[in-house]
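Below you'll find the structures, each written out as structure tokens.
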Structure P
Amino acid sequence: MTAERKSGIILAIITALEAGWVLMNLQVSGWRFIRYLGFAPGMTGNLAGWLAAAFTTAIFAAFALRLPSVRENLFRPSFLKLLAIALAIAAGILEEVMFRRWTMNWLMAQGHGAVVQVLGAGLLFGAIHGVWGLMGKSLRAAIGATVATGFLGMMLGIVFLLAGRSLAPCIVAHFVINLLIEPGLVLAATRGEMGSLRVQPTIPITGPNE
């Protein structure tokens, strides 16, 4: 199976699962769910949170662009890119609810301060995303993916706190990051590109049906 087809299957499965959760909540709760996400008047955060979200997006996107597959697919139209758009919406919502609101609010309820909240949620976020590296059958790549996404999770945790615990800036940042770096990141994982930090040469990429 080619890397493109394998990436398409992975993206489709993840998108279906995460989008299903989002759609279920929209159907059951409607406007209450939208308010819960912070997309309502007076609940969208503040300037500090949005500036931090923009900074986080720029930093992580620039970091991911070191991977050849990410660079090649940044603006390249394809079926995989269409899947990536759907994933960006679903993951931006579900993962921010899970790792920012649920995890950080739970840590706060246990009496932990901002530092532990950011570190705890970030480390969990990184550990879950370490599976991207394992797709390339490389422990080194898995560690690299864990560290990189863990750092992103911590940055998004800071955004959450700066925004007054509003999810809106975090969701938008997560959405834009996924929109830019996918499907390149999944392709990089399946091709084993994450196993090396020195990944400068570009790799010709064809569409999933070519």
Structure Q
Amino acid sequence: MQKLKIILIVFVLSSLILPVQAQETVRLPEPERKGGMPLFEALDNRQSLRSYSSRELSERDLSNILWAAFGMNREDGRRTAPSARNWQQFDIYLIKADGWYLYDPAEHALVKKGNEDFRQYAGSQDFVATAPLNLIFVSDHDRMTGASRENREFHSATDVGFISQNVYLYCASEGLATVVRGLLDRDRLKELMKLRPSQHVILGQTVGYPGN
């Protein structure tokens, strides 16, 4: 028994001494804020596609997609998509073959949260598990101060529409495929991504190069 206690003490002390593994931060290229297809042409080309190449998106496209979705477009920290009372309650998670990430709009960077491939949980359709990128839009109700539960749910539902439409328009402009999806395993994703009780998975959106 004494030997077991000593082993446990050594284990606890060693775990405290060992450094905590830092999360990997991936800096994205500066987003391209000029150019692209004229708005009315992009609206004309906007569509939902469900066939994707497995080819990985470029860093340029990742940068532009995330900035268009909900990046900072003003020095005061306001964003490319509106949110009620400027709560900015949405976080964007990226689920890819090489792991899953959180978009940091202030640094315009990706924070790698894990190496697991969670694409099979990002949607019920077959193409989701093989597409190069699935965006998961997560609303944090704790940021929505002064709102009732009903209003938190309402504004989360409306605000995510602005974000996902920005992604649609960028994809239309650049010839990429995308589709927004409500069929995804929200409870499993919340568990896997270690979300807090106040964080709620609202929608998923698949993005990639068009398939055959």
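All of the numbers you see were taken from the coordinates with simple rules; none came from a lab. It should be emphasised that the depicted structure is a prediction, and the values quoted were computed from it without experimental measurement. Cβ atoms are built from the backbone, for glycine too; each structure is taken alone.
By the measure mean count of other Cβ atoms within 10 Å over residues 26-33, tell me the structure among P, Q with the highest figure.
Going through P, Q one by one, mean count of other Cβ atoms within 10 Å over residues 26-33 peaks for structure Q.
Compare percent of Cα pairs over 18 Å apart, for residues 34-81 alone across structures P, Q and report the one with the greatest value.
Between P, Q, the highest calculated value is found for P.
Matching task: -10500 is the computed value of helix-only ellipticity at 222 nm (-39500 (n - 2.57) for each DSSP H run of 4 or more, over all residues; to 500). Pick the structure from P, Q.
Q
As an exercise: relative contact order in percent (Cα under 8 Å, 6 or more apart), calculated from one structure in P, Q, equals 37. Which structure is it?
Source structure: P.
When distance in nm of label points 7 Å out along Cα→Cβ at positions 42 and 178 is compared over structures P, Q, which one is greatest?
Top value of distance in nm of label points 7 Å out along Cα→Cβ at positions 42 and 178, among P, Q, belongs to structure P.
Comparing mean projected area of the Cα convex hull in nm² across P, Q, which structure shows the greatest value?
Greatest value across P, Q: structure Q.
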